[in-house]
Structure 1
């Protein structure tokens, strides 16, 4: 079988994680799965924000095409990079157990410890807005690229600090880099830290094989966060954060929406029974109903 992935070091690492998990679950040999790197538009264009290029589909459309053409059998993604509305023919068949969902700050021990007027490199509207809400004096510098590219730009002095996902650093064997930011200071992006595997919905055989490595609680929590994205009508230009945690037969969800400059902010939380999306929709409606027009305009939900 052919497993499609982006070609970045982190994406390849995650593809090998999926391959090893499937081999272990089914007793398959080394030749059972071939990893097929696919160059995506998001990887090719690094000098502009995603919001100017077409959004998160830049990470997925080439892999989606490869699935549809049969060039690959299944694909692995960082779930935070997968757009909310997916093609009907494609299903999220499994997710690996979620890793550390926090952000790590590289360049200072904490956001509070950053020098006044410090330049922080990031291309994420969420991270930019959260940083500016905490420290309006900070200057945001556009940083895109893989982990090594961003760390190199930081070392070259293009910024004083940057933020990277803790899960990505850990998976690349760099747990010592940066300082984790508590989620009560910076709530993460929806699905941050989760690795998902997609295939065509018609591949019942493959879906059954992938189900063997699905981490149910991760899958449940990520789908909860993605449901909130859908109800808010959020896209890659919408600064928002969310984190769902399984609590027995329920899911506890925290969320916030922000203006681009961090000046406007609304936060809320809810508890929903497993499988019940009504409280999630109600939370989205409450956040938007209570938001100023300038903030509400960044989301298309009602």
Structure 2
């Protein structure tokens, strides 16, 4: 039953990714005063499945000079890492119970950097290499702020398990206690998942499509499955940390849907940021705020213990 439950979890994650792509295209369509996909099936509900069939049946483009094994293995590795992240989901039925779920999450997100780096390096294209370098720099910098925010909550709740966020938010959400931290977290997640306005790895005007420019067919599909899977997971994690973690109530999934809508809404409204301003914002805004909260929580915990 353990393996069956994990299989069901992966299946529903993939279904969520499929319908998130349809939801994004619909929302962006209405933002731009158009309908979005509405031909395949009722109101376009089968459009993601037709897109998947089209992608996996297209011809695979093969660059002239490249490392065959690594080039084809990297999209699958990136997709695998984004699925492994879901093992830290704090099930109340004890499907998979990680006492060190926070550390496991940080390790897996760090592994995602290698996939993006290898995408750009082994495609043997200047555009891919520049897009990969941008993505790696941006991801590493914003992982620092994410780690500091998580470290603050580790000192506050005294545990590395995500299930303890459920017990500590029974009466009041951390969103109201740590509103600046929640804003730092959500915008760091935008940068971590390479989403607009921080999608410098995919700057169409100068990098064509960034680190994935040489990928087509199934490789392209795996890359974007990994990206949208990470978006859903980051939305779930935001709800767990800041908006209460009542997993057996339908409002939990409604809150996750609202955060996913926020990711899409930001893409449809904000222009792309300048790259140097992105780095300055990390080091001069997000990191000082997370460090100050970390010191505050550390002092508060020491005061409570001594008192």
Structure 3
């Protein structure tokens, strides 16, 4: 069985993350799947942005939840990367994608492709984010039981056990991924900015991590999504999930050393910023297994 490669926010090592160019490059690179993060705009449109604000990746500022989709389209989401957009990859004004835009792009792909959608929680709209995405998919003809939409197989991801449990009520466990990352100062600071004032951000994150690990251990969630730092810190845990039949989709795997270490633990799905580069590494690892 060939290892699968998911392009992290598209081929985001080459073009600005989540942009049309990044996803078109990922398809050209032969990625088996595309990964995206979703937030809701002020007019409740699912948009592909990682952060809760647009400050880092656009020419604007402010919370995604406070900006409409039409207003977001007026911002430049590609210039910060400092690379020239090739002909055929869209203009600067066409780089922001809604989830609907990405589905349009994938509708023209004439091969099997995966789409991994990450719900950014906690967020200002709560589980309305999940409901909005599921409703959009259903309106396009997505079948929840097979999680297929044409040639696209959709999986769903979150760090939030609440989100994961909610998704498990809508789709089979094999399409639901519990993301995992150890709690550090940066994560606490990010969570503190999203939670109500006075919340114990560290406590919330530690509780969520323990609950997420349990969802994988008891088999409720079918896909484990450890970050490479988590994988290094807890190799025995990751290997146990793989041995128990969970799919393990590691992120963000950009080096041969990380890919080799993850592969040895049973990881067979890899999220990377550099799909073409990682394919060379994984092809060698897959061939070595097949030779035995």
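By the measure mean count of other Cβ atoms within 10 Å over residues 2-9, tell me the structure among 1, 2, 3 with the highest figure.
3
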Ranking 1, 2, 3 by distance in nm of label points 7 Å out along Cα→Cβ at positions 146 and 258, the structure that comes out highest: 3
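Bear in mind that the values in this text are calculations on the coordinates, not laboratory data. As the structure is a prediction and not an experimental result, all values here were calculated from the model. Cβ atoms are built from the backbone, for glycine too; each structure is taken alone.
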